[in-house]
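Novice: Listed below are the structures to be examined.
Please treat every number below as a calculation from the coordinates, not as lab data. Quick caveat, the model's predicted, so the values are computed rather than measured. Cβ atoms are built from the backbone, for glycine too; each structure is taken alone.
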Structure P
Amino acid sequence: MAVNPSFLTRLSSWGRVPQVYLRRELLPVLSDLRLAIALLLAIAVFSIAGTVVEQGQSAAFYQANYPEHPALFGFLTWKVLLILGLDHVYRTWWYLGLLILFGSSLTACTFTRQLPALRWFSRTSRKFYNQPRQFQKFALSAEFSQTSLDDVWPLLEQKRYTLFRQDDALYARKGIVGRIGPIVVHASMLLILVGAIVGALTGFIGQEMIPSGQTFQVKNIVDAGPFAASQIPKDWAVKVNRFWIDYTPEGAIDQFYSDMSVLDSEGKEVKRKTIHVNEPLRYHGVTMYQADWGISAVQVRINKSPIFQLPMAQLDTGGKGGRIWGTWIPTKPDLSAGVSIIAKDLQGMLLIYDTSGKLISTVRAGMSTPVNGVTLAVKELIGSTGLQIKADPSIPIVYAGFGLLMLGVMMSYVSHSQIWALQKDGNLYIGGLTNRAQVTFEREMLEILDKLEAQTHDTAVAVTA
C-alpha cells in the first residue's frame with residue numbers, strides 16, 4: 001500500500017511540535033530567575049508556617065488552640081488549618097508541588113544557561129581574538145610595539161594561568177572552578193529537594209508513652225508519608241528497662257533518662273543504650289528521642305496485703321500549677337471507701353485526699369501513713385518515658401546535598417580570570433577581565449603590563465646601543 005509522502009511529513013512535524021513548544025515556550029519560563037525567586041519565597045513562607053503551627057497533632061488539639069471565636073488573625077481557625085493541610089505542611093500535595101516546580105526551574109536554568117556557558121569555555125576555538133578592535137572593550141588593556149607573544153607566555157605561566165595559542169593569538173585563564181561552582185550549587189539544591197520529597201513520601205513520626213519495664217512496638221504513628229509503611233519496624237521491639245529522673249538540689253528536673261534495649265523477633269537483645277535529651281537511640285534507620293515523661297502507676301500496700309499496682313492518670317489543671325497525676329485507692333474490700341492520691345513528680349511528696357476533697361495526709365515513696373483506719377504504704381512510683389520516634393530515609397541525601405552546597409559555595413568564590421593577547425602588524429594587544437575580586441585582578445594585570453613595558457624598554461635600549 002502506497003503512503004502519501006505529505007502525510008508522513010505532517011506526522012513527523014506533529015511529533016516535533018511538543019519538542020519545539022518545550023524548547024521555545026516552556027523552558028524560558030521555567031529558567032526565568034523571577035520564577036525561581038518567587039517559588040523560593042513561597043517555599044520559605046510555607047516552611048515558616050510549618051514551623052510555627054504545631055505539626056501532626058490531633059483534631060482536638062487544633063480545636064482547642066485555634067478556635068473559631070475569636071479566630072487567629074481574624075481568619076485562621078482549626079477548620080481552615082485542617083482544610084489547607086497546615087497541620088502537616090511538608091506532606092501536602094501543594095508543598096511537594098512547589099518543591100517539584102522549583103526543582104524543574106533549577107534544572108531548566110542549569111541546562112539552558114550554565115551548562116552551555118561551560119561548554120563554551122571548553123572550546124578553545126572560540127576563545128581567541130583575532131582583531132585589535134576586540135581589545136577595546138576591556139577596562140584593562142594595553143598595546144605594545146616591540147613585544148611578542150613569547151614575552152607574554154612566561155609571565156602568565158608564573159601567575160598559574162592555563163594557556164592556549166592559535167597562530168598569533170593567545171588565550172589564558174585560571175579559576176575555571178569558579179564557573180563550575182554555580183552548577184555545583186544548583187546540583188546540591190536539586191539533591192536537597194529530592195531528599196525533601198523522599199522524606200515527605202517515605203518518612204514517619206510516632207509518639208509513645210511507655211511505663212518503665214514495658215516492651216513495645218511502634219504503633220502510635222502521628223504523621224506518615226504515603227509510602228512510609230516499609231519504614232515502620234515490624235520485626236523488632238524495644239524494652240524500656242528503666243526510666244529515671246535526675247533532679248537539681250532545688251527540686252527542678254535536671255535530666256531524664258531511659259535505659260532501652262532493642263529486641264529482635266525472638267526476644268534477643270541486639271542493642272542497648274541509655275538515652276536522654278539530645279542523645280537518641282538509632283537502629284535500622286529509626287531514631288528514638290527522649291521527649292517527655294510521666295507517672296504511669298503507683299505500687300501500694302494496705303495493712304499487710306500483697307503489693308498491688310494502680311495506674312495513675314494525668315489530671316487536667318486548666319493550665320495552672322504544672323502537671324499532676326492522680327489515682328483512687330480503695331481502703332475497704334467492698335470499695336465503699338477510699339482515698340485519692342496526687343503526685344507531681346517521681347521524688348516529691350504524695351498528697352492524700354478523702355472523698356470530700358480534704359487533704360488528710362502526705363506520704364513519700366517508701367513510707368506509710370494511717371488513713372481511714374488502715375495503714376497505707378506507698379512502695380514505689382512507676383515512671384513512664386515519652387518517646388518521639390522518627391524515620392527519615394532522606395537524611396543521607398539531604399546531608400550530601402548540604403555538603404555539596406558548601407563545596408559549591410566555596411568554589412563559586414574562586415575568581416575566574418581571563419587574558420587575551422594578539423600579535424598583529426608588529427604590535428601586541430593584550431587585555432583581560434575577571435568575574436570577581438576585581439581589585440586583585442587589576443593589580444595582577446598591571447604587574448604583567450609593567451613587566452612587558454620594562455621588557456619593551458630594555459629591547460629599545462639594546463637596539464639603540
Structure Q
Amino acid sequence: MAVFSVIKLSELEGAKRIDAEYYDPEYLEVKQKLLKKKFVYFKNLVKEIIHPKEIKREYEEEKQDYLFLLAQNVRPLMFDLSEKKFISEEKAKLMPKNLLEKGDILFVRSGNVGDLTVYTGEPKKIIASSDLLIAKPTFKFSYYLGVFLTTNYGQKILIRGIYSGLQPHIAPSYIKTIPIPILPEEIIRRTEILYLKAQNLLKQSESLYSQAESLLLEELGLKDFKPRYKKTYTAKLSDTFSAYRIDAEYFQPVYEEILSTVSKKHRIEFLKKIFDFRRGIFISTDYYTEEKTSRPYIRIKELTGKTGIDESKIIYIKDNYPIDEANSLQENDIVIAIIGDTIGKTNRIYKELSGGFCSNNTGRLRIKKELNKEIIPEYAEILFQSVIIQSQIEKKKTQTGQPKISDKEIKSILIPILPLSTQQQIASLVQKSHETRKKAKELLEIAKKAIEIAIEKNEKEALDYISKSEEK
C-alpha cells in the first residue's frame with residue numbers, strides 16, 4: 001500500500017530538500033520525538049567535521065608507520081581490521097588533518113552510510129581516508145554520541161540525510177543538524193563504560209583470531225613465507241590448452257610455490273572431495289522484510305571475513321516465501337563470494353543464521369557428511385581466509401567486466417588436511433574469538449537499548465535495564 005505524506009511549503013526546511021524520502025513520516029516522527037527531549041544539535045558538540053584529504057591509492061599492504069583506514073574498516077561501533085592498508089610517515093605528514101585523535105567520531109561518508117565508530121586511541125597512528133568523515137567533539141562524552149547515533153533513533157535520523165549520486169552519500173552539513181538527546185549524566189557515563197568494555201573484548205577477540213591464523217600458517221609451513229611475484233616466466237603450451245587460459249596471471253609461479261610448500265608437509269585434496277558446493281539463489285525484493293524472521297538472506301555485503309557475518313545489514317525473508325530446503329543454509333556452512341571485488345571473502349554460518357539463504361552472488365560450501373569427523377568447521381572457516389585458499393582463488397578467477405569464478409574452478413581448489421589434534425587447537429582459538437566478540441556485541445546492544453528506553457520511556461527504567469543486564 002502506498003504511503004502519502006503531506007508537507008506544508010513552510011516545513012520544507014529551507015527548501016534544501018524536496019525529495020519525498022526525506023519527508024518520510026517515519027523519519028519525521030523520529031525527529032519530533034528527539035525534539036521533545038532535552039537536546040543539543042550535533043554542531044554544538046563538535047569543533048568541526050573534517051572531510052579528509054584524498055590520497056590516490058598510495059598505500060601498501062606491507063606494514064609501514066601508519067595504518068590507513070578505509071570505509072570498509074569502519075563497522076557499527078567497531079573497527080574491522082581484517083584487511084589492513086598502510087602508508088609511510090612521510091606521506092602521513094602531508095595529511096595532518098587525516099590523523100585520528102582519541103574521541104574522534106568516524107562516519108562512513110559514502111557507501112555504507114550509517115556505519116560509524118568512535119576512536120579510543122587504539123591502535124595508534126591511524127590516518128583516515130577520504131571515504132570517511134572525522135567529527136572532532138568538544139563534548140567530553142564522545143563515546144555516548146557514537147552509541148546514540150547507532151540506536152534506532154540515531155540510524156533513522158542519519159539515513160534520512162542520505163543523498164544519492166552513483167552511491168549513497170552523507171554531508172557534514174547534514175550531520176551537524178542532528179538533534180542529540182542530553183540524558184542524565186549517570187546514563188551517559190554507564191553507556192560509555194559499556195562501550196569501552198566492549199572495545200576491550202573486541203581487542204581480545206582479534207588477538208585470539210590472530211593466534212589461530214599464526215598457528216595455521218605455522219603448521220602449513222607458510223608462517224614466514226614471502227610470496228615473490230615474478231615479472232617474467234614461461235608456461236607450457238599444453239598447460240594453456242588444458243586450463244583453457246592464456247592470461248599470464250594464471251601461470252604466475254608463486255601460486256604453485258605456495259601449494260608445493262604445503263604439500264610437502266600435509267595431504268591435500270580437491271575441494272569437491274571435501275565439500276558439497278551449491279550456488280546461492282536470487283530472491284526478489286518483494287519478499288524482503290524488516291522483521292527478523294527465521295529466514296535471513298546472506299549477501300556479499302554481509303560477508304566480512306575474519307569478524308564474522310555483519311548481522312546489522314542482514315535482510316530477512318517473509319514467511320510466505322516458497323521454500324526449497326535444498327537451498328537453505330545449515331549451521332557451519334561456509335558462504336563464499338563468487339563475483340565482484342570481494343570475490344573469495346568467506347564466513348561460516350552460526351546457529352542463529354541457519355535456515356536462511358545465500359544470494360546468487362555467493363556460493364554455499366558444506367562439509368560432506370562422511371567427512372564430518374575429518375574436518376572441523378572452525379578450521380575450515382579460517383582455512384578459507386588463509387593465503388593457501390585465497391591465492392588459489394586469485395589465480396582461478398577470471399577478469400571480465402568484474403571478477404568471477406566458475407563452479408569448476410571452485411571445485412578444483414586444493415584443501416590441506418591437517419591432523420585433527422592440530423585442527424582442534426586452531427578451532428578452539430577461533431571459537432574463543434567468536435565468543436568474545438559476541439559478548440562485546442551484547443554489551444553494545446545493552447548500551448544502545450538503554451538510550452532508546454530513556455528516550456521512549458524514562459531514565460529510571462533505562463538505568464534499571466543496564467543494572468539487570470550487567471547482573472546476567
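Novice: Suppose you compute relative contact order in percent (Cα under 8 Å, 6 or more apart) for every structure in P, Q: which one lands on 16?
Specialist: Derived from the structure labelled Q.
Novice: Name the one structure among P, Q that P(r) over Cα pairs in 10 Å bins from 0, in percent, for residues 386-433 alone of 18, 20, 18, 15, 12, 8, 5, 3, 1 was derived from.
Specialist: Value 18, 20, 18, 15, 12, 8, 5, 3, 1 for P(r) over Cα pairs in 10 Å bins from 0, in percent, for residues 386-433 alone corresponds to P out of P, Q.
Novice: Given a value of 1.5 for distance in nm of label points 7 Å out along Cα→Cβ at positions 178 and 442, point me to the structure among P, Q it was derived from.
Specialist: Label of the source structure: P.
Novice: Separate question: Can you say which of P, Q returns 4.0 when mean projected area of the Cα convex hull in nm², for residues 74-129 alone is computed?
Specialist: Q
Novice: Consider the structures P, Q: one of them gives -0.77, -1.05 for log10 I(q)/I(0) by the Debye sum over Cα atoms at q = 0.08, 0.11 Å⁻¹ as calculated from the coordinates. Say which.
Specialist: It traces back to P.
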